[in-house]
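Throughout, read-outs are computed from the coordinates displayed, never taken from laboratory work. In this text, all values refer to a predicted model and were calculated from it rather than measured experimentally. Cβ atoms are built from the backbone, for glycine too; each structure is taken alone.
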Structure I
Amino acid sequence: MASGKPSIVFVLGGPGAGKGTQCERIVQTFGYRHLSAGDLLREERQKPGSQYGELIEDYIRNGKIVPVAITCSLIDQAMMSSGDGKNKFLIDGFPRNKDNLDGWEQDMSAKVNLQFVLFFDCPQETCTQRCLSRGKGGSGRSDDNEESLKKRFNTYLNDTMPIIKHYEALDLVRRIDASRTAEEVFQDVKEVFERLKQ
């Protein structure tokens, strides 16, 4: 890629659709660097003296989406500071709503090369079961409980699905049936990434 711009893949899907699991495999197999918008926000929230920490905590606790300027700034910093020479990034859990999309288009889209949107399509019941068992296994996530999950799923359906439709209209969405085993899902994911090389 001559432009030197980072190549990015947006990774979207409901809570518990398996985004994190699949991103780990993509990193190992295809050499991308994984940036989870949620993890970046959670790390920022934990930093002593963070200017955004309290605000982020309040948004996350209430199942709301953190203001886009904060998220874009954290993603941008993470890409700039990667320092490992990797110029390919999976951006997991972003953009989640129209505000995210508009903010990204305004602040970031000219700085990167968007390859496609990887969409893990998974029914709500499956996602909820996965998150609840993750919560029981001690995921350390305060939002892996039934009440937060309902809020998160509603937010996903109302706010994130229109983003997926927006990118579908641009023929940029690669939809994966995420209701199957991690192994079966990854077979489909591999095909998508291998097609990029052709």
Structure II
Amino acid sequence: MITLHANDLSAKENKKLLSGSIAPRPIALISTLQENNKLNMAPFSYFNIVSGEPPMISVSVRYDTDNQKDTSLNILREKEFVVHIISREFLEKANETSTSLGRDESEVEYADLTSIPSISIKTPGIKEAKVRFECEYATHLHFEHTDLIIGRVVTYHINEEVYDNGKIKLDKLEPVSRLSGARYGMIGEIIKLETKK
């Protein structure tokens, strides 16, 4: 067993160990509104469920060097955002949204994705996602070079193809997960274990 102390490692070394070990990770493709009403979009793999009651999600947004990313700035200003689940069929386009663009440009337009209006909030989503959550800002924590944002899901949009009586059909959704580096994964073997009572 190799033992390493986090304080002895660089930020890059810590990130490699964490992202290589905590895998697969779900990916939130998040849309937010810029001050100029351009639709901003970016993927984040430090994302998960916080609570089912109330329905809450979290996303961790690191800084670009010393500056907050547009996603953080937009959420903290507008108090809303849309989370999309990335499916295999639009992974390449979703990946293109990670391209660094100016604030007068939209990653949605750049990646040739289709904007679609939301119902409960003013921030649009994208049509290509089979599942998307309209979220309202709940709270956030600021760490060194990172914003941990918590949002409350207010409206779900689920494609009929992946919806089955209150459940999501994973084989139809084909959600993509993040591994380490530039690698992504799909759901493989599923093991079912019942809880003993």
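Quick look at the values:
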{"item": "Source structure (of I, II) for FRET efficiency 1/(1 + (r/R0)^6) of positions 81 and 153 (r between Cβ atoms, R0 = 35 Å, to 0.05), computed value 0.60", "result": "I"}
{"item": "Structure (I, II) behind the derived value 22.6 of mean count of other Cβ atoms within 10 Å over residues 129-136", "result": "II"}
{"item": "FRET efficiency 1/(1 + (r/R0)^6) of positions 49 and 185 (r between Cβ atoms, R0 = 35 Å, to 0.05) derived as 1.00 - corresponding label from I, II", "result": "II"}
{"item": "Read-out FRET efficiency 1/(1 + (r/R0)^6) of positions 9 and 73 (r between Cβ atoms, R0 = 35 Å, to 0.05), computed value 0.95, structure in I, II", "result": "I"}
{"item": "Which of I, II yields 12.5 [mean count of other Cβ atoms within 10 Å over residues 97-104, calculated]", "result": "II"}
{"item": "Identity of the structure behind 2.9 (criterion: distance in nm of label points 7 Å out along Cα→Cβ at positions 33 and 57, calculated), options I, II", "result": "I"}
{"item": "Given 13.6, 37 for Rg and Dmax of the Cα atoms in Å, for residues 17-64 alone, calculated: source structure among I, II", "result": "I"}
{"item": "Origin of the derived value -4000 (helix-only ellipticity at 222 nm (-39500 (n - 2.57) for each DSSP H run of 4 or more, over all residues; to 500); candidates I, II)", "result": "II"}
{"item": "Label whose coordinates, when relative contact order in percent (Cα under 8 Å, 6 or more apart) is calculated, return 34 (choices I, II)", "result": "I"}
